[in-house]
Structure P
Amino acid sequence: METPGSDSDLQDLALVFARAAVAAGRLIMDVYHRDFAMRAKADASPVCEADEGSEYLIIERLQEACPAIPVVAEESFSRGVVPQVGGDFILVDPLDGTREFASRNGEFTVNVALIRDGAPVCGVVYAPAFGRLWVAAGAAHACDVAPGGEVPPLGGMRVIKVRPLDGRAPVAAISRSHLNDQTRALMERLGARDSRAAGSALKFCQVAEGRADVYPRIGPTMEWDIAAGDAVLRAAGGVVTGLDGAPLRYGHTDRGFASPDFVAFGDQSLIARL
C-alpha cells in the first residue's frame, strides 16, 4: 500500500492497523498468562517482553503493508530509533498501560494511529484482555475481537458516537494510575462530579462511546500514548484539546514527541469551561 489518499485507502489502512494490533494482542496475552519480568527503561518507565514483542510484530506488519510511511514506536524510540517525519507518519504504542499489565487488571491497550498534517486521521485501540477493538476511519467503530481472531470489515462493526450533555453534569474518565490534584481541580472547573477510572487509552474510548463525557489529563504523556484514542474520539464527534482549547497537534520532534496537558471532550460545548 502506498501513502493512503482516499477515504477508502484510509479504511484499508485502518484494517491493517487493526489486524496488526489483534495479532500483537495474542502475543501480549501469552505473556500476560505466565510469569514475566518487568524492568525500568532509561526514563524509569516500565517495560517487559510483551511491549517489545508486540512492537516488533506491529512494525513488521506495517513495513509489509505500507513501507513508505515512517513509523515512530515507543520502544524503538527509547533505543534512539527516530525516523524523519515530514508528511504522513504512524505512531505506535505496542502496550499502553504497562503498569496495568503488570498488575493484571486487564486495562491495557495496543494503539496505532496515522498522523496527517499534524492530526490523527485513522487509528485503532485494541484491549486484548477484554477482546474490544475500536477503529477510526471516517466514522468511529467498535466490535469484539478475541486475541488473534478475525477482524470484521468496518461495515460489520458498530458505529459509535459521543453523547450530548443535555443539561447533565459531565462524567469524567480518569486515570487509574496518574490522577493528581491538578487534574481534580480541572474536573471541578469542568463541572464533573462523577468519574469512571480506567487505564491506558480506554478512557478515550469511554468518551467516544458515550459512557463518559470528558477525560482531563494533567501530567506527562507521549504522542504514541494518545494519538489512536484521539483518532477514535474525533471520528466519534469529540475532540482532544490542549488547555488553551485548541485541538492537539502531533509530530513535535522538538520536544521528543511529548504531549502537553490535555482534555478529551465528547460534547464540545464543554470546551468553553476551560
Structure Q
Amino acid sequence: MSALLDIKDLKLGFNTLAGYVDVLKGINVSIKPGEKVALVGESGSGKSVTARIILGLLQEHRDALVSGDVQFNGQNINTLSPKDRASLRGKDISMIFQDPTSSLNPVFTIKKQFLEVLSRGDEKLSRKSRVDRATQLLGTVSITDPKRVLNSYPFQLSGGMNQRVMIAMALANHPKLLLADEPGTALDVSVQAQTLSLMRDLVTQNNTAVLFISHNLGVVREFADRIYVIYKGNIVEDGPTHCIFNNAQHPYTRALLAAVPRITGTGLPDVPEVSDEFLAPYVGHMQVS
C-alpha cells in the first residue's frame, strides 16, 4: 500500500534576531492510509512544527525556511499555492490542537464554529442539514446534550467537553489525515483516557490516518501502530510500537522509556542522565523491526 503522507528530507529553520536557527534537520516520516503513527520526543524537539508544516502553515511564515518534500495524497504541500494548501485544511487534513479551550474562538458559539467547519466540506449543505449533522457528530463523541453544547460558548464548557467538540469537528468531513498534537495534555487522566478511546474508535471507523504527537509514551503505547522518535530535529529511531517498547536501540529512546512513571514498585524509576555530548555520536536513524 502506498503512503498517504510521505515526508522526505524535511528541513526547517528560522531567521531570528540572533541569526539563523536550525529546527528540523532532514526528517523522513511515512504514514499509510488508516495507520496510526506517533511522533514522540521532548518539548522543543520539533514535533509541533512538523505538524504545522504538514498543515501548510509555516510555509507562509516570512521568517521560516522550509525545504524538502511533504507528499500528501500525491501532492507536494511545499510547492502548492497558499490557496491550494488552505483548501486541504478541515477537509482532507484536520488537526486537534493541544489546548482545546484556547483553540476554539471564545466569542463565537460552538454551533457557529461547527457549522463553518461543515461548510468547508460541502458548501451546498443547508443550515438545517449542518445543524442536524453537528448534533449527530456530537452524539458520536458521547455528548449527551448536544443542543445545549451547540448553543454554548467554549468558556462555558469543561476542558474534556471542549476536547470532544474538537474531535468531532476534526473528523466531521471524514479527513484522510488527522494531526493530533498532544490532544490529552490539558485533561485529567480519566477524561484523557475517555477522549483518546473515542478518537481511536472514530478514526478506525473512518479509516483516517493519524499522526499522533506526544511525549507521553504510556498513551502512545495504547494508541499507535508505529512510532518515530525525534531528538533535536532528527528522527533517531522508528519501528512498530511493540518493537520500540521491547527492543529500543537508541540511547535517547531508552532514556524516554525509562522516564515513564511506574504505578507499581518503589516509585519513579531512575532516569539515566543523557547529555548532548553523550548522544552526539548516536544522532543517526535506527529502525527497529
### Value 22, calculated as relative contact order in percent (Cα under 8 Å, 6 or more apart), assigned to which of P, Q
Q
### Task
Match the computed value 21.2 of mean count of other Cβ atoms within 10 Å over residues 45-52 to one of the structures P, Q, and report its label.
Q
### Message
Among P, Q, considering only mean count of other Cβ atoms within 10 Å over residues 109-116, which has the greatest calculated value?
### Response
P
### Message
With percent of Cα pairs over 33 Å apart as the yardstick, tell me which of P, Q scores highest.
### Response
Q
### Summary
Comparing volume of the Cα convex hull per residue in Å³, for residues 61-116 alone across structures P, Q, the largest value goes to Q
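None of the figures in this text is laboratory data; all of them are computed from the coordinates on show. Predicted model only: the values in this text are computed from it and were never measured. Cβ atoms are built from the backbone, for glycine too; each structure is taken alone.
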